[in-house]
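Peer 1: Multiple structures are listed underneath, in C-alpha cells.
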Structure 1
Amino acid sequence: MATRQSALEKKLSDAVKLLKKNGYTVTPPAEPVKIDTTELNKRKLEPRRQAFINELAKYKGIYPDETLRAFFYYWSECNKSFTKMRFEMQKTFQIDLRLKTWYNNDLKRQNRYRVPTEQNRIEKLVDILNG
C-alpha cells in the first residue's frame, strides 16, 4: 500500500506543478474548522423541550405545579452530548401513565415522612380497637 500512497503523492505533485506552470497559485489546504456541536445540539433540542412543556401543561389542573415541575426537571435531563432528553431514551414513555406513577410515588413519600398529628394517632387507635 506504500507504493499506492507514493504514486498518489507523485500525481498530486505533478498536478501542482502543472497548475503553477499555467499560472495558478496553489496554497496548502486550510486547517479543518472545529465546530462545537454542543451549542448546535442544544438549539436542536429546544423545540422538543418546549413540546414536552406544552404536553405537561395539559395536566396543570390535574396535578400540583410542584409535581409537574419535578417531573419535567427529571425527565428533561439531557445526555452528555445534548442530543436527547431522558424521556427520549426510554423504550416506552407515555406521559399520562408516567405522571400518574410519579404522583402516586410522591404521595407515598409525603405520607412516609409526614409527622403524625394527635388526631391521626387517635384515629389509628380507634381503627385498631374497632378492627
Structure 2
Amino acid sequence: MFEEHLTRWVQMQKQVLDSISKVEEQLRDADRLDLILATRVAFQHIIRTVQAFDKWLQDPFIIGHMPREMLEEVQRKTWKILKELLELDIHHTSQFAELIDKLAKEGRLNPLLYSREKEEQESPRLSI
C-alpha cells in the first residue's frame, strides 16, 4: 500500500512536469491573462508539493529510514529553491514598486484601482 502510494505520487508529478513542459512553449506568445494563470497554476502546484514534502518529513517512518545523504540533498536543494524564490520576489517587487511610483508621478494609475488613501490603509504583500 505505502509503495503504491509513492509510485502514484511520482507518476502524478511526472505527468505535471510533462504537462508544464508542453505548455511552456505556448507561453512564449501568451497574453497577460494567460501568463497570470500559468503563474498561479505553478504557485498552486508548488504549494501542494511543498506541503506534501513537509508532511513527508514529519512522518516518523520516513525520517527514521531516510539516509543522511538524502536529507542533505533535500536540505541543500530546498535552500537553493528558497534563495531563488526570495531573489525573484525581491527583484520583482522592487521593479513593480519603481513602476508604480513612476506611473503615479505621471498620473497614469487607474483611479478605480488606486488611490493614496487606499494604499495607506492597505499594504499589499506585507502580511508576514
Structure 3
Amino acid sequence: MIHTLALVVALVLNATANLMIRAGAKGIAAKHPGEAAVPLLAALKAAVVNPWIIGGVVCFALNLAAYSYALTKLPVSTAYPIMVSVGYAIIVCGAAVWFSEKLSPWQIVGVVVILTGVWLVASGMVKTA
C-alpha cells in the first residue's frame, strides 16, 4: 500500500513539475515580447533564477525519490504506464485550468480513454503486486 502511495505522490510531483516549468517558461518568454524565440543563453540565465523553474526541478527530484521507492515493490511494467498516463491526464487538466488552454472534445475523450486504460492496468496490478 505504501508503495502505491509513493507512486501516486511521484506522478503528482511529476505533473506539478511540468506545470511549474511551463509557468516559468511563460514568464521568461513574457520578458522578450515580439521575439520569435528567446535566445538560448538568455533563457538559461533566466531559468536558473526563476522560482517556478526551480520549484519544478525540486518537484522532479522529489518525484525521482518517490518513484524509485515505489519501484522497489511495484512492477515497472505496471507502474510506468500508470505514471505516464495519469501524469498526462493531470497535465492536460492542469493546463486547462492554470493556463486557460482550451481542450478539444477529442482531448477530453482521449483523457477518458487513458484513465480507463489506467484503471484496467491498475486492476491487474492488484492481482500481481
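Please treat every number below as a calculation from the coordinates, not as lab data. As the structure is a computational prediction, the values presented were derived from the model and not from experiment. Cβ atoms are built from the backbone, for glycine too; each structure is taken alone.
Peer 1: Suppose you compute log10 I(q)/I(0) by the Debye sum over Cα atoms at q = 0.11, 0.14, 0.18, 0.19 Å⁻¹ for every structure in 1, 2, 3: which one lands on -0.69, -0.83, -1.06, -1.11?
Peer 2: The read-out was computed on structure 1.
Peer 1: Further question on the same structure: Using distance in nm of label points 7 Å out along Cα→Cβ at positions 39 and 111, single out the structure from 1, 2, 3 with the greatest value.
Peer 2: 1
Peer 1: 1.3 is what came out when distance in nm of label points 7 Å out along Cα→Cβ at positions 15 and 95 was calculated for one structure; which of 1, 2, 3 is it?
Peer 2: Comparing all candidates, it corresponds to 3.
Peer 1: The value 6.4 for distance in nm of label points 7 Å out along Cα→Cβ at positions 23 and 55 was derived from one model only; which of 1, 2, 3 is it?
Peer 2: Answer by label: 1.
Peer 1: Here's something else I'd like to know. Quick check: 22, 40, 20, 11, 5, 1 is what I get for P(r) over Cα pairs in 10 Å bins from 0, in percent, for residues 31-78 alone, calculated from one of 1, 2, 3. Which structure matches?
Peer 2: Computing P(r) over Cα pairs in 10 Å bins from 0, in percent, for residues 31-78 alone on every structure in 1, 2, 3 gives 22, 40, 20, 11, 5, 1 only for 1.
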